[in-house]
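In structure tokens below, several structures.
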Structure 1
Amino acid sequence: MSLSQAHAALKSFFDKPVCSQAAAPLKDGVEIAIQIGTVETLTLKKQGGRLELLPSSSLSPDMTFSIGEKTGEALAAIQTEDIGEIGITIFDLMIHTEKENRISVKVHANSFTLLQNGYFGVLALGGAPVMTYLAKKGLGNISKIKNVLSRLRD
């Protein structure tokens, strides 16, 4: 998959109504860097209540998602409108064994900023299915999640 195809696949994913619903708790102005392979960095930004995928590097991202070359395609192929199912799919991609299908995360903001910017609200929208999934992975409460976030901090 070329970089332009990966960008188009990600745009298709983030343009879905369910992604807008999932991003509702995020504060306007929030920026997330998305690195495709080792070449291109995009910015996912919430502006005017909507998610926008911008073809430029983020100036001040809260976190960076590095995605494999096939990951955008996998995200765009998601058919569900259930936030919890999408969250679980993303978490599964974070532990995927093949690099071209994996999502890696680096957190740049501290826990207070993540809370203030609405990220924990996004997690809460996943509901019981996401919390059950996280508990099975040893992340059954907020302090365990915060510990993992601190390990992902650069």
Structure 2
Amino acid sequence: MRPPVQLRIPLRPSRVASVSIGCMAAGSLGAWLTLSLPLVSDLIVAVVLAGWALHRIRLHGTRTLSCSVTELFVSTNALIVVRSRDGRLVAGHVRASTFVHPWFTSIVWRPDGARWSRSVPLLPDMMDIDDFRRLRVLLRYGRREETAAAPASHA
């Protein structure tokens, strides 16, 4: 029996993610400002959205936070190992709610022994384009032990 294929993907900073997060924050602030509310609430929401956007840009766009994901190891049997910027390795399982699309992929995974799932948003400019294609194929057609039956016998 062959061992499962493992894909190693180092992640780079993403300009597309940074701009997208900034646009989402600006759009949310614009929608909030259309409401007729006191100026104090507008200022509070503006500060909160700016803080959220800065945190998310540092987490997913520039990858400068210590908890930012810098490398992924994904295998065909839905196992994943995530390396953060501070060097920690966390192993887990890829969940069925993972979203795979040519322009955006979101890996939903649950660390071993954890109660809640986590997600890793991925864009094409975060990695080599061939690695992005291989990852999408592996996530879409990889074998999940809890859903797949035993392989057919060729005897």
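Comparison across structures 1, 2 (criterion: distance in nm of label points 7 Å out along Cα→Cβ at positions 82 and 106) gives the highest value for 1. With Rg and Dmax of the Cα atoms in Å coming out at 19.0, 75, pick the structure among 1, 2 it was computed from. That value comes from structure 2. Consider the structures 1, 2: one of them gives 0.98 for Rg/Rh (Cα atoms, Kirkwood Rh), for residues 50-113 alone as calculated from the coordinates. Say which. Comparing all candidates, it corresponds to 1. With mean count of other Cβ atoms within 10 Å over residues 74-81 coming out at 14.5, pick the structure among 1, 2 it was computed from. Attributed to the structure labelled 1.
Any read-out appearing in this document is the output of simple, stated calculations on the displayed coordinates, not a laboratory observation. All figures in this text were calculated on a predicted structure; none of them were measured in a lab. Cβ atoms are built from the backbone, for glycine too; each structure is taken alone.
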